[in-house]
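Chemist: Structures follow.
Computed from the coordinates by the stated procedures, all read-outs in this text should not be read as laboratory data. Because the structure is a prediction, the values reported are computed rather than measured. Cβ atoms are built from the backbone, for glycine too; each structure is taken alone.
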Structure I
Amino acid sequence: MTEPNKDLIGRNVRVLFQSSKRKKVNKIFITIEGKVVINEIRDIQRTILPTFDIYDSLSITLKNITEIDVSGIQLLHYISQFAKNVSIDSYFSEKDRQLVSLSGFSEFLHKPKLA
């Protein structure tokens, strides 16, 4: 596992962390940009998973996504199932929206409420 809250700046993907400024809230904001594809999933996963045990709440924003594949969708599904409280806000191209919808994960096309 990588160091918790350490930004990932790769050639094709960026994962950025920002802790909540509110002292009483144990929340982390995570922004994912770039390619969320099989070649990047291992690094994305190693970067995000340590936050599960540290924070009570995760807020993930996917923006400037240039490409996503089924492995990226599966990672989002895993996070949504196993993180304590998570919201995922996504901005996909029309092509990627179709892939997400056809894969049966249309819940990632809308911002879900915290669990």
Structure II
Amino acid sequence: MRALTVWRQALVLSWRTWWGSSTAGRHLDALAAALRGMGYGCVLRARSPLLWVLVGGRVLAAIGVRATPGGTWGYVESGRHHLHPCGDAEAAAELVDRFLKHRMFPATW
């Protein structure tokens, strides 16, 4: 029974993510504005709501937005790692800044 409930929840969240692509785009716009303020380049891909974060012309991160339980939304990196709940783009941008610095300069962490 538990497996069916987990499967059903995953299906509903996938549907909400697909159906709410305009909501995802708004959250990514807010994150892009915060990251541009930190000096990163950002390209928003509208077809698959995805934000590419650029450093020196190279894509270092691809960030998307997914529906999460409880009717909320969350930022995810490349569809794998949950980063931060949507709503506070400044805090999410600080988190993205930290993990990008770790990727650019791994020996300093």
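Chemist: Who wins on percent of Cα pairs over 18 Å apart among I, II, i.e. which is largest?
Modeler: Values: I: 46; II: 49.
Evaluating percent of Cα pairs over 18 Å apart on every structure, the highest lands on II.
Chemist: Have a look at I, II and say which one yields -15500 for helix-only ellipticity at 222 nm (-39500 (n - 2.57) for each DSSP H run of 4 or more, over all residues; to 500), as calculated.
Modeler: On the way: I: -9000; II: -15500.
Working through the options, I get structure II.
Chemist: Determine which structure produced the value 5.1 for distance in nm of label points 7 Å out along Cα→Cβ at positions 7 and 39, calculated from the coordinates; the candidates are I, II. Numbers along the way, then the final one.
Modeler: Numbers: I: 2.3; II: 5.1.
Considering all the candidates, the number was obtained from II.
Chemist: In terms of distance in nm of label points 7 Å out along Cα→Cβ at positions 63 and 95, which of structures I, II is highest? Write down the numbers at each step before the final one.
Modeler: Working: I: 2.3; II: 1.0.
Sorting by distance in nm of label points 7 Å out along Cα→Cβ at positions 63 and 95 in descending order puts I first.
Chemist: In addition: Compare mean count of other Cβ atoms within 10 Å over residues 31-38 across structures I, II and report the one with the greatest value. Each step should come with its number before you reach the end.
Modeler: Numbers: I: 20.1; II: 17.5.
Max of mean count of other Cβ atoms within 10 Å over residues 31-38: I.
Chemist: If you don't mind, another one. Can you spot which of I, II the value 19 was calculated from, given it is relative contact order in percent (Cα under 8 Å, 6 or more apart)?
Modeler: Working: I: 22; II: 19.
Answer by label: II.
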